[in-house]
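Multiple structures are listed underneath, in structure tokens.
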Structure P
Amino acid sequence: MILEFDDCRLPQAQVLGEVDGGFEVMNTWLYATRITVATMSVGRARRVFDYALNYAAEREQFGQKIGKFQGVSFQLADMITEIDAADLLTLAAANRLDLAMPANREIASAKLYASEMLSRVTDAAIQIHGGMGLMDDYPLERFWRDARVERIWDGTSEIQRHIISRDLLRALGA
């Protein structure tokens, strides 16, 4: 359903904010939702990581736990490093917002990095699980599908990159 409003009149008491100020109100609202997407991405990545870590510590192949193989252990190291980086980036952006400091670029950076990190971590977790990771019996298959939407809503990754670069370039008058 598409709603169109042309030439509508509202009593002043029904107007939220200033007339023609809706875009600014929307952007303010998006700050909070983008931080939420970043935090949810970090939380989901930590949960996915726990599945991969526990599986690597339990699953045996060729007489040893698969976590002892360098290919798996290095993936685990990369996963937790990316999760921690996204967590700190998100906390730094939220701190700027709490302190009423300009935070548009920082929030966009946190949302961009955290949502893309979630996809990488989920993909690596499935790789560690092998074919079992895509079975309906495991929650990873669902996490993998759900991770894709985080890069889309509340502004795609491309929009976040635009916000970040625009903020950097404006400071230089470009």
Structure Q
Amino acid sequence: MGMSVTISAATEQDAEQIFRLQYLCFQSEAALYGNYRIDPLVQTLDSVRDEVTRDCVFVARLGEEVVGSVRGSVTEDGAAAIGKLCVHPRLQGHGIGARLLRAAESALAGDRGATRFRLHTGHRSEGNLRLYRKVGYETVGTSQGADGVPMIVLEKPASTYAATA
């Protein structure tokens, strides 16, 4: 591929592009479930701004354009919740999603002390499930999203990133 996509921590200046990208990327998910009220589509720009400031947010850039994004935060039980992974439809299938995940995992384990990573994806989201399993996640259960979509919960130990004590 004759283009170089770089991964870096998101800045507040990126919030608007992340917001727009997320809206674009999650249309296909919404269609899959016939539900256009899924969280990434109803999230406000202000809420995205808050997450960029507070959480661990990474973006993939192609030149000035944000073409991918992922969010992570450490929860009470030492697990880091990773979510809203999205890559621009025209750039999917080039490993950008996996690179974003790696960046988030490494920051969450290294800087924030997560002992394991957890993510949720809709039960019909085959592409996501394939990616997550390929990079070491295993299904640990199911849950019901606030929007009513049945979710599969996957986890992976952080030991692959941080030396365990």
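Observations on the model:
- With mean projected area of the Cα convex hull in nm² computed over the structures P, Q, the top value is the one for P, the highest of the group.
- When distance in nm of label points 7 Å out along Cα→Cβ at positions 38 and 110 is computed for each of P, Q, the largest belongs to: Q
- Structure from which 20 was derived, relative contact order in percent (Cα under 8 Å, 6 or more apart), options P, Q: Q
- Computed 1.5 for distance in nm of label points 7 Å out along Cα→Cβ at positions 22 and 46 - originating structure among P, Q: Q
- Value 1.00, calculated as FRET efficiency 1/(1 + (r/R0)^6) of positions 6 and 94 (r between Cβ atoms, R0 = 25 Å, to 0.05), assigned to which of P, Q: Q
- Computed -23500 for helix-only ellipticity at 222 nm (-39500 (n - 2.57) for each DSSP H run of 4 or more, over all residues; to 500) - originating structure among P, Q: P
- Among P, Q, structure where FRET efficiency 1/(1 + (r/R0)^6) of positions 70 and 118 (r between Cβ atoms, R0 = 25 Å, to 0.05) as derived comes to 1.00: Q
- Structure responsible for 5, 20, 17, 13, 11, 9, 9, 7, 6, 3, 2, 0, with P(r) over Cα pairs in 5 Å bins from 0, in percent, for residues 54-101 alone calculated and labels P, Q on offer: P
Computed from the coordinates by the stated procedures, all read-outs in this text should not be read as laboratory data. All figures in this text were calculated on a predicted structure; none of them were measured in a lab. Cβ atoms are built from the backbone, for glycine too; each structure is taken alone.
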